[in-house]
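Some structures are shown below for you to check.
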Structure P
């Protein structure tokens, strides 16, 4: 089945290998975009869709491993599958520690590459969903008043309303009102839901 919402980028300086990879991907309904160098890839206009990168280790100019490091540095988190005819264990360990999905040595089985691509695309899909959910949480958090944000850290610490009221110098009823507004604005269905949101937002909390 064709998957127009996905794209597989291929950075490979061997034209015959690039065409072979493009044909393989086409045979399973995946669209490939080919680049002959890391520089060409970095300068290109790439669609903002679920994607992954098939990357040769040895390339003219910037190497595949150097491109992996540069992408990480500038915050581009596209899943990478390395392919190489000249790999060694230290090289593969370095690539995998830096987050590569797979490190395949040429000649590799077509199915091994296709399996790695599916893992990589799913990883990118999950990352995008996570980023969308986080952006939604951040928008909700920005809608809170300063007092509600202050209360957030106290509420997720598990302290009872009466104790929070004493600590913040307000009535228990006022704490309950702010707490209700907090839950409503964050669209939290439960206390556990609110705690998870605080964790996702990396908010500090007041320890008991």
Structure Q
């Protein structure tokens, strides 16, 4: 059976969401991020981070790699696109989210919510909000005239990117200037599989 280590209060949520969308039977082993440095867990992921996926005795870490692996092995169209071009675009949007979006959202999250008040840097948060405007415009432009990133169907590209963009909801980022991106995000995060994943420990 597929086994996923990690808590839904971390990046593990995106892999739990993928498992739910795929309808796979899996075992969820809740591991708090603070417990990821234990000797037992380091045997699974020497980096000391969650999530970790175990499948047929093989170990995978890095949430985006886990999701692309799950989609490729267990998914079918439309979640896992049929064409190589669409699979390439799914990877493109997944990595784009990690490089162009996630660092800014994490900076906002840390400096407005996660860090103790005395360690927060509002100037850094304001700069990160400003830096998000470019990626938001790129995303909004890509979504104009289409339901989802690759067309009319929800795919692993939408799951991976909207899982990152969910941080924007948590920090109450104003997305009113990019209505297509805002509507897309609300639609993705309204899916039952996402709600189920977020309700897990």
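All of the numbers you see were taken from the coordinates with simple rules; none came from a lab. Everything numeric here is computed off the predicted structure, so don't read it as measured data. Cβ atoms are built from the backbone, for glycine too; each structure is taken alone.
Tell me which of P, Q gives 1.00 when you compute Rg/Rh (Cα atoms, Kirkwood Rh), for residues 74-113 alone. Going label by label, the one that fits is P. Among candidates P, Q, the computation of log10 I(q)/I(0) by the Debye sum over Cα atoms at q = 0.13, 0.16, 0.20, 0.22 Å⁻¹, for residues 42-161 alone that gave -0.68, -0.92, -1.11, -1.17 used structure Q.
A value of 25 was derived for relative contact order in percent (Cα under 8 Å, 6 or more apart); which structure in P, Q was it taken from? Clearly, the read-out refers to Q. In this comparison of P, Q, the computed figure -0.58, -0.78, -1.02 for log10 I(q)/I(0) by the Debye sum over Cα atoms at q = 0.19, 0.22, 0.25 Å⁻¹, for residues 50-105 alone is attributed to P. In this comparison of P, Q, the computed figure 20.1 for Kirkwood radius over Cα pairs in Å is attributed to P. With respect to distance in nm of label points 7 Å out along Cα→Cβ at positions 90 and 146, the largest value across structures P, Q is given by P.
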